[in-house]
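The structures considered in this document are given below.
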Structure I
Amino acid sequence: MSEPTPKTRTAKNVLGTDLQPCCSDPMTGFYRDGYCRTGPTDYGLHVVCVEVNAEFLRFSKARGNDLSTPNDMYQFPGLAPGDRWCLCAARWKEAYDAGKAPAVLLESTHISALEFATLEELREHAIEE
């Protein structure tokens, strides 16, 4: 029996409940399905659902990851402050350590994010919905 794909498996969030959608406008997620799911080909672990702000976008660009400029090759629209996006867990932790972490939607952040950041660190930047 083959293993279910990340799209069909019921993923859990950092709170231990079912993973909720992050955003569909712009369409986010490694699989571009609106969810911060991961799988064997997602080497960046795009699992933290964030709401970006200008300070974080500047920080990320300075670190070599320009999230503001569209890139059609990756179906990437470019982000503006207020957009929600599935961010790489290591990039979120790097921003956290630098005091530049964007806000997080805990219900939409995949449980594997806890391999990079503690729940307490994520809660410090949690958006209440």
Structure II
Amino acid sequence: MKIASLVARILLGLLFTVFGLNGFLHFIPSPPPSGLAGQYIGALYVSHYLVVVFLLQLIGGLLLLVNRYVPLALLLLGPVVVNIVLFHAFLAPEGLPMALFAVVLWLIVFAGVRKAFSGVLTQRVEA
């Protein structure tokens, strides 16, 4: 499990570092999506919301790559992964396999550091 977690952490870190940097440097060419997906991305771009998303991706990816604050990186990337999956599930299904691959990687890394989340996953707090 340690090797799987290590490989998943590095792959997830590379994935989010590359796509986070791409949000700022635009080195991976991609045509803008059409239809409702294009309108959604357009609104996120115009509002500068994507700047925050790309920054979260970059920070989370770098934290995973340097193996520091991995639980924090998972907390930063969790909502991003959820939004990526929902975007591809409802607006651009052609990207869903890659989004699900990111979910699997996130879950494997999470399983490796699940002790760090033990307080959050407590069912009830005794007063």
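Taken together, the values in this text are just the output of simple stated rules run on the coordinates, not laboratory data. The shown structure was predicted, so the numbers you read here are calculated from the model rather than taken from an experiment. Cβ atoms are built from the backbone, for glycine too; each structure is taken alone.
Brief remarks follow.
- Origin of the value -5000, where helix-only ellipticity at 222 nm (-39500 (n - 2.57) for each DSSP H run of 4 or more, over all residues; to 500) was derived from one of I, II: I
- Read-out relative contact order in percent (Cα under 8 Å, 6 or more apart), computed value 34, structure in I, II: II
- If distance in nm of label points 7 Å out along Cα→Cβ at positions 40 and 56 is computed and equals 1.5, the structure in I, II: II
- Each of the structures I, II was assessed by Kirkwood radius over Cα pairs in Å, for residues 48-111 alone; the largest value belongs to II.
- When Kirkwood radius over Cα pairs in Å is calculated for each of structures I, II, structure II comes out greatest.
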